[in-house]
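Below: a set of structures, written as structure tokens.
Readers should treat all values here as calculations from the given coordinates under stated rules, not as data from a laboratory. Just so it is clear, the structure is predicted and the values come from calculations on it, not from any experiment.
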Structure P
Amino acid sequence: MLEIFILGYCVYFAVSMYTSFMQISYVQRAKHLKPIILDADKYRVAGDYGVEKERMAMFSQLVDFAIFFIWIGFGLNVLDSVLVIENHWLKAVLFVDVFIIINWILGLPFELYGTFKLDKKYGFSNMTPALFIKDTLKTGALFLIFGSAVIAGIALIIENLPTWWIWGFVFIFAVIIVINMLYPVIRDKMFDKFEPLKDKELEAKINNLLTQVGFKSSGVFSVDASKRDNRLNAYFGGLGSTKRVVLFDTLVEKLSHNELLAVLGHELGHFKNGDILKNIGIMGVVMFVFFAIFGNLNDELFLGLKLNNEPYAIIVVFLMFSPILSFFLMPLISGISRHNEYAADEFGSNLATKEDLTTALLKLANENKSFPLSHPLYIFFHYSHPPLVERLKELGFCEDETTNVEALKSEYVKED
């Protein structure tokens with residue numbers, strides 16, 4: 001049984017590395033072609049950034065591959081021999097916490113390099129060491145308090161219920177729903193500064209847009225995202241009474257009112273088309289499959305790992321091997337997501353105009369240095385959104401077919 005899981009992990013690693021290699025080769029060639037979508041200087045810079053980021057990801061995967069075999073070779077057994085605790089749920093909490101913390105420490109160099117070297121080199125990161133430490137301590141505290149509580153909960157379910165995987169699924173699914181509901185509140189209280197929009201004219205336009213589609217929220221807020229990063233973004237956060245519209249201050253600064261309304265119109269398209277509920281449903285099905293698989297493993301797997309078939313071992317095996325299943329399910333999930341994005345674009349362009357949505361997408365691509373071309377295999381496995389070129393084609397603005405994009409790019413350069 002363990003051999004099958006190891007083989008699956010090796011296949012996952014090989015396919016993942018191959019897609020990254022093909023992506024790097026593709027972008028290396030494409031960045032020397034005639035620029036599309038992005039301005040000429042930003043086109044090549046975006047290509048360089050994409051290549052460097054993917055190379056870092058490949059190196060990180062190599063390290064993860066080595067760490068994986070260290071864990072299954074002797075690491076889990078050593079940790080098991082150190083944590084000699086008779087109480088099963090307490091051992092599960094301590095074992096899994098230590099396992100996650102060790103993995104986080106081993107991955108920390110890549111996080112630091114990405115934040116303080118790579119992202120600063122390309123003008124994204126405004127993170128300071130003090131803010132990084134502050135964020136890390138807060139995140140760590142949340143994990144130790146609430147993460148440990150969740151681990152304890154699932155451990156108690158495993159220990160006390162024969163069909164634990166069904167009730168474990170219900171418990172974890174409920175936890176995820178609660179987290180999504182509380183996410184904007186937690187961000188507001190612990191990490192970001194949420195403020196009502198200072199531009200009251202824009203706020204009135206947004207509220208009118210929300211009323212138009214029947215979207216009820218607890219408010220429209222601007223968040224000081226620029227203290228960490230210069231990328232542009234916006235999102236609808238929370239569920240039920242905690243729903244709110246959140247605009248990055250960078251987005252408010254760079255986009256016109258009509259462009260902002262077009263971007264929000266796209267997000268409202270997801271709401272109106274029921275994509276949020278669909279995504280929750282898909283996530284539930286995937287999680288149920290995961291729990292069904294990992295909840296019915298025989299003792300042979302745990303004997304191979306030199307562990308007891310107890311809550312701590314089941315949870316760690318779940319954490320180690322679920323990425324394999326996730327990776328190979330992603331093409332299906334991402335394919336559905338890309339279809340939904342096209343529909344949301346259509347909805348957003350009808351609420352505003354196709355021109356406003358197009359110029360907004362162009363600005364987002366230029367400011368975020370998003371390279372517009374990717375290898376088809378990489379898109380298949382990794383893209384939850386269609387490539388920008390394809391989105392523009394659907395909106396009727398394609399460089400290969402019309403001159404509209406060039407005209408809009410010229411307008412963007414003038415505004416910039």
Structure Q
Amino acid sequence: MTEPALTPPPGCPAHADAAPLYGPRFQTDPSQVYQELRERYGPVAPVEVGGGVPAWLVLGYRELQLVTGRPKLFGRDSKRWNAWPDIPEDWPLTPMVAPLPSMLYTEGEEHRRRAGAVTDALAGVDPYEVRKHCEEVADRLVDGFSGRGECDLVAEYADRLPLLVLCRIFGIDEDETPVLIRSILDVLDGGPAALDAQHRMARSMIDLVAAKHENPGADVPSRMLAHPAGLTDEELMRDLTVLMVAGHQPTANWISNALRLMLTDDRFASALSGGRRSVSQALSEVLWEDTPTQIFAGRWATGDTQLGGRRIAAGDMVLLGLAAANQDPAVRGASGRAAEGNNAHLSFSHGDHRCPFPAQEIAEVISTTAIEVLLDRVPDIRLGVSEQALVWRPSAWMRALVALPAVFTPGAVVGHG
């Protein structure tokens with residue numbers, strides 16, 4: 001279905017030939033789109049997101065660091081966006097850019113207060129306990145499909161495992177995971193269900209905050225409630241929503257993208273199965289080559305400026321092309337591949353709004369454990385369809401498979417203690 005085009009704001013002639021960040025071609029092979037944009041426009045390209053809405057996509061590694069490192073030039077508060085007068089109320093991508101009062105859109109001292117509470121609460125999570133619980137959950141999930149000889153590694157493993165672990169960290173009942181997963185996917189896909197999904201997520205977090213007031217525990221929401229930052233219930237609900245979405249989908253897609261490479265790339269698979277590299281090293285390669293968060297929305301120019309040879313007007317939306325920046329030839333060298341052990345990727349963003357280190361550590365523990373348990377339990381697992389039959393989600397923001405069918409010999413599944 002053709003999406004209705006919106007009229008670009010005045011003063012946007014550069015967007016007359018903007019590239020769409022939607023549609024089958026972008027959905028299937030965004031890397032090729034990034035390469036073509038880089039060749040045509042350089043490190044900053046005029047693009048449009050769903051509905052013909054104009055934006056600038058930062059493709060260059062250095063330029064992305066500049067944008068994220070200079071908040072006085074490129075602010076996080078989306079109320080600055082000059083396109084708001086032209087955006088319909090039911091625009092499906094609104095949940096990703098609307099200036100909700102969460103830590104995502106705060107700046108300066110207010111952001112430091114909110115982010116400090118989040119970082120301290122996450123720092124209280126014991127990574128050894130996370131690994132132990134993750135192993136238990138992974139084994140339970142494998143047990144659920146081990147007798148069939150087939151499974152969907154997205155729906156039955158990669159999507160469920162991180163959220164079940166996050167539920168433990170957040171003190172949420174596991175029974176809520178199916179609704180939470182559906183809500184998160186709907187928000188990030190940016191389709192007709194996105195706005196309703198955003199409201200469901202908010203309702204779940206409101207209920208969670210009320211429950212922690214009544215019965216605090218050794219969990220992230222309770223630590224945030226008790227933090228000296230003095231978060232209000234509204235602030236806590238908003239920031240917990242951010243944590244839930246940001247904690248689940250990138251981690252789930254990090255796992256599924258790694259599993260896809262394991263099942264389709266002989267070099268990647270043989271290095272893993274032959275013990276020539278650790279799972280952690282393999283996951284680092286995934287962040288360079290097929291990072292789960294492709295594009296982050298975004299930053300908004302605080303005034304007229306220049307970036308990558310482009311004139312950026314005050315209020316223009318600037319999208320962070322995390323995947324494109326990771327693929328920038330300027331940081332790849334002659335080989336075209338990131339050097340082994342190089343963790344200078346921008347998959348966790350950069351600057352004041354980058355993913356907090358404790359959150360990165362939790363995501364890596366969950367992802368590493370998920371891959372290790374699956375390799376140990378199902379050593380003969382293989383792709384259940386042709387690689388060409390795999391379908392990617394329509395999200396402009398995430399690189400995520402709709403499904404990853406796999407087959408294996410039921411008798412070859414290794415039991416656990």
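So here's what we get for this one:
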quantity	calculated
Computed -15000 for helix-only ellipticity at 222 nm (-39500 (n - 2.57) for each DSSP H run of 4 or more, over all residues; to 500) - originating structure among P, Q	Q
Of the structures P, Q, the one that 23.2, 71 was derived from, the read-out being Rg and Dmax of the Cα atoms in Å	P
